[in-house]
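Rule-based calculations on the coordinates, nothing more; no lab input. Everything quoted here is computed from the prediction, not taken from an experiment. Cβ atoms are built from the backbone, for glycine too; each structure is taken alone.
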Structure 1
Amino acid sequence: MRRRALLRALALLGPATAFARPLRAFADPSAGEPASVDTLPRLSGELTLYLGRGEGGLYEDIIAAIEKRNPDLELRIRRGPSTALANTLVAESRVGRLRADLFWSIDASSLGLVTRQVEPPAIPASLRDLLKPGFRYEHWVPISGRFRTIPYNPQKLNVAELPQDVMMLPESDARFGWAPAYGAFQSFITAMRLLEGDDATGAWLEAMAGKSSEFAGEFGVVMAVSRGEVDLGFANHYYTLRLKQGRPDAEVELAFTQNDAGCLLNASGIAVLRPSELATDFVRHLLTSEVQSYLAREAYEVPLMAGVPSPEGLPPIGELKPPQVDLERLGDLQPTLRLLRQTGVL
């Protein structure tokens, strides 16, 4: 479903038409299936949205579809990196001039920062209850998930030889690719700090630094793996799946560690900063079957609602074993940045 298909789905529908918790949440039947956008009220009025850039413009396509379906919605959008927008919101809150009604971030770390510093109001239970039980946060709504993975070149490595513990990777003779300035990588290291402690994480970074080539972003890491420039890397799962969609013969496959930061299930999400019925109904649009299916099919993101198929190319979700990490704690980035600088990685 490309942009035109999404526009039709949202604008032209007729009347008929956590990681915070273990993955048992995916099998929990208590979350209802998402509603169709056709069942939602039309949006009318003014909203200001702070939108974290990313996902190849797919979030922009969703917004365009919502605006097309709701011509009486006046949506003012401020775009920028999620971390920068979170810091802006913190600054606005401190001087009592919060301008945004909504903050849509591509990473839970930015939402964690806003939750702690801005203290947005509680999300209505009617929204939280739409999500699977492992993803019901008090002050923000997860929209879609993304696994940390180990993309590897099968011509260079046998997956059976890869350790299932990310902390064991420094013992490998492989060549690695990483993007330490990238937000998703920094969330990965923050999760490692929370799970393993600062000393072990610092030692891991120092050991890996001499084995790793740096790239500007994680799609670059995956491309380098496919070209054989490095043997394996660190990236969110969808970069590999998107590359394989366009180039099925690309020499890159996915490996997963277990119960550690290397298989963290992070999430994008949205916070309602100035509550209103209009803001709540906008969030409901992001939790509809049309939007959730679009994100899974086109962005290869993991649905966090029942009844939406997972993206093609991932193992069965129940087989993956992410760690138990409170995603809101990923917003504690300053110790991570200090550690990355102290070890010379940044």
Structure 2
Amino acid sequence: MRPFLKRAAMIAALTHICLVAQAADPIILKVHHFLGPQSIQHTTMLHDWCDRISKDSKQRLQCQIYPAMQLGGTPPQLFDQARDGVADVVWTLLGYSAGRFPKMEVFDLPFMMTNAEATSKAAWDYQEAFAKEEFKGVKLLALHVHGPGNIFTSKKQIKTMADMKGLKLRAPTRQTTKLLAAMGAIPVGMPVPSVPDALSKGVIDGAIIPYDVAPNVKMEELARFTAETDRSVNALYTTVFAMPMNQAKYDSLPADLKKVIDKNSGRELSALLGKVQANSDVPARAKMVAGGHTITVISKSELDHWKRASASLSNDWIADMDKKGANGAALVHGAQALIAKYTP
């Protein structure tokens, strides 16, 4: 063989080897969230999702999970990080971007949620039917809610609505801010990672969060009292989490890997995430008890007062949606019907 032909053959062979090696390299998805590395969201919810897509893709899709905002930015910026490609996938709370997802706020209204699994399914279907435009620019993988929200306080036990008067309580979303104000508290909006410092310095007197998040912000150490609502009544509040993926990253995947992502997204992933997070309330509550917390269960009769005090929130939300050109009452009824559909 002539020398130049040998060189051409060698170059072709090396090129083929490089292409095969590149094809075999896994695609690493950067997954970003705001909670710590010990949280159930990091160790189980996101970790298990990454394991499933890795298995289903025969390890061609893999994840690097970055907890506690390790890729930079603040929790309210997470959604944009997914949209803009700073991260490939994020897990975030929609309510951190006040007013940006107005139709999805229906699930933040008081006493909407029955249980997290059913309400997470409802949130996904509701988005599909009424709020798809709020997620333009990303590939939405899941929407879910947490278990029933509770009121944690450092110095004063909450037994009735009157006990909240004048207390500075952390709220996660626009609607929960209004809820606390309606019941006489002074709401202070902040992302959950800011709670420990604010509570230890006396900036706030307490916070409303679900049990599963409480150990992540040292509630067993920083608070003494927990008020939880009678669980036979719809939850005082919940909030909606989202798991968006960068659209360009999804579009760049070969067809078979897109199918892997599609298989591991949607209503069933939403339900699973909601169920896993709500189930983690049980060991977290036990940790509060072990830490010496006094837990007060707010009775149905007392909750009737809370419902009356907060009833205006739904009416105000409906009026606000009407001003935006949507049928607010139809959206509330649609969300309620979907929750009822999935609630045993």
Origin of the derived value -10500 (helix-only ellipticity at 222 nm (-39500 (n - 2.57) for each DSSP H run of 4 or more, over all residues; to 500); candidates 1, 2): 1
Of the structures 1, 2, the one that 19.8, 60 was derived from, the read-out being Rg and Dmax of the Cα atoms in Å: 1
Structures 1, 2, by distance in nm of label points 7 Å out along Cα→Cβ at positions 36 and 276: label with the highest value: 1
Among 1, 2, structure where distance in nm of label points 7 Å out along Cα→Cβ at positions 84 and 260 as derived comes to 3.5: 1
Structure (1, 2) behind the derived value 13.0 of mean count of other Cβ atoms within 10 Å over residues 156-163: 1
